[in-house]
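Following this line, the structures themselves.
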Structure P
Amino acid sequence: MILTDKAILEAIQQKQIVIEPFDIKSLGSNSYDVHLGKYLAVYEDEILDAKKHNKIKEIIIGDEGFVLMPGTLYLGVTEEYTETHNSVPFLEGKSSVGRLGIDIHATAGKGDVGFCNAWTLEISCVHPVRVYAGMPIGQLIYFKIDGEVQNMYHSKPNAKYNQRSLKPVESMMWKNIF
């Protein structure tokens, strides 16, 4: 079951959902619009290694915007810090962003109950396109859970993305044992 605007507001009042900053104008009938933060990142090396820490280079989006180029993976971040304690958040791109040829996540559109952070975006595009900090980039949709959660994300000792950040976070796959 997807939460409606009224259910999202009620969950915010009960602190079951946290969105900072919150703007009522970003609340849709069953979603909340999130915005592109001012930080992007790209990987420094051309070949990435899943068993190694791949370093990233920071890009700051100025007032003139930044042109995304096809064939490059950009890590972005939402302006919004979120917490979700009783529902599963899904991040989807906005149709207006998709119609510019921009994908905002490669595979990681679902959050976990207990996720507390800004969202790192895995951005790619099919045409060169100029983006701007603060532009609507995606929407969070909240699915009601059935039952009690035993393992909240923010409480898991092996959770790799718990450190609060206003900047995009690179892959931490290298922390896995395989």
Structure Q
Amino acid sequence: MEKKFYTTGQLGKLLGVSRVTVYKWVKNKKIEGIKLPGRRWIISKEVVERLFKGKYLEELEIEREIKILIADDNVDIADSLKEFLENRNLNFKIITAYNGFEVGKYLYSFKPDILILDIFMPGLSGFDILKIIKKDEKLKDTFIIVITGYPEKENIKRVKQQGADYVFIKPFDYNEIEKTIKKLIKI
């Protein structure tokens, strides 16, 4: 029997994005969907064919899911930055880590596109994390935004030498972090 409709999960798998990303596209009318009872959506075969013929794909590619890991032992900063970025960007998938050991774990399990990294945390420091990223071929494409409350010249010089793309001094403007993320991922 020929497939006439796709669930958000099935289409996400075909396009290499999450089910939630497809749901957001449908909800924001980027692609056409049919709402079923219980808040579920399906997408017709015709819409999927148009996607693969390129009618929408370029536009949707800009909306690809961006994975961001925010690492700061200051829970208030990490959580409020996460909330700010998620509220402003539907395509950001963000998790937080509150110590260096969690960061090390998430670098491999979550595989972020962007790491927002405090340099002084319990466990592994931001300096240690930067060394790990620099030495690992699988992590070398991760963009790194360092945030610090210790803006001594030596600290700034050291993180830049170890591969940080940008450095922000606490307190920083959340809007500037968002602009920097968009610049890094070119959206």
Structure R
Amino acid sequence: MKHRPIKHCRRCGSVVVYRIPDDGDTRERAVCPVCGEIHYANPLIVTGTVPTWGRRILLCRRAIEPRQGKWTLPAGFMELDETLAQGAARETVEESGADFYMGPLFSALSVPRVGQVHFFFLATLRSAALAPGPESLEAGLFDEADIPWDELAFPTIRKTLEFFLADRRRGRFDVHTWDISQRMRS
């Protein structure tokens, strides 16, 4: 197991050990040697949108690490008690201040190296007015030719934009999946 983020038992506080549990599991897990609690480390969900105003795409320049100063689609970690779409909508408002219609799910991208899955929804802006929040240095609308490709924050943003632009040229939007380990082959 590469990731060992759990150090102490959430039930009793004892130091956990990593081993395959005796319950028929086949993966190494954090197991408490005192109370027997088995702890599971699961991926985090990042959710966001691909917002458009006509032919332009909304991007936000990050005010926070990681990748501060780089451009991204509005997205962030999903919170408890919200759906994927609700999380995407919340993050879009927080990062850009945009008013928009939420569209369908567009992409699901696995990033196993950091234990994340990124989901993006299509979105259509109701106006071009933007009011970036504290996590964004600025927000802007970009024509395809003006997208700052060399200044994008993450490979998942690049891939989602590539999927979006290819689908837009085709005149049909599909749902896309991608695994970050394919980056070198794509």
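Bear in mind these aren't lab numbers, they're just calculated from the coordinates by the rules spelled out. Owing to the predicted nature of the structure, the values given are computational and were not obtained by experimental measurement. Cβ atoms are built from the backbone, for glycine too; each structure is taken alone.
Couple of notes before you dig in:
- Comparison across structures P, Q, R (criterion: FRET efficiency 1/(1 + (r/R0)^6) of positions 24 and 72 (r between Cβ atoms, R0 = 35 Å, to 0.05)) gives the highest value for Q.
- Structure responsible for 13.0, with mean count of other Cβ atoms within 10 Å over residues 136-143 calculated and labels P, Q, R on offer: Q
- Entry that produces 30 once relative contact order in percent (Cα under 8 Å, 6 or more apart) is calculated, selected from P, Q, R: P
- Among P, Q, R, structure where helix-only ellipticity at 222 nm (-39500 (n - 2.57) for each DSSP H run of 4 or more, over all residues; to 500) as derived comes to -13000: Q
- For 0.5 (distance in nm of label points 7 Å out along Cα→Cβ at positions 48 and 160, calculated) the corresponding structure among P, Q, R: R
- Structure responsible for 20.0, with mean count of other Cβ atoms within 10 Å over residues 112-119 calculated and labels P, Q, R on offer: P
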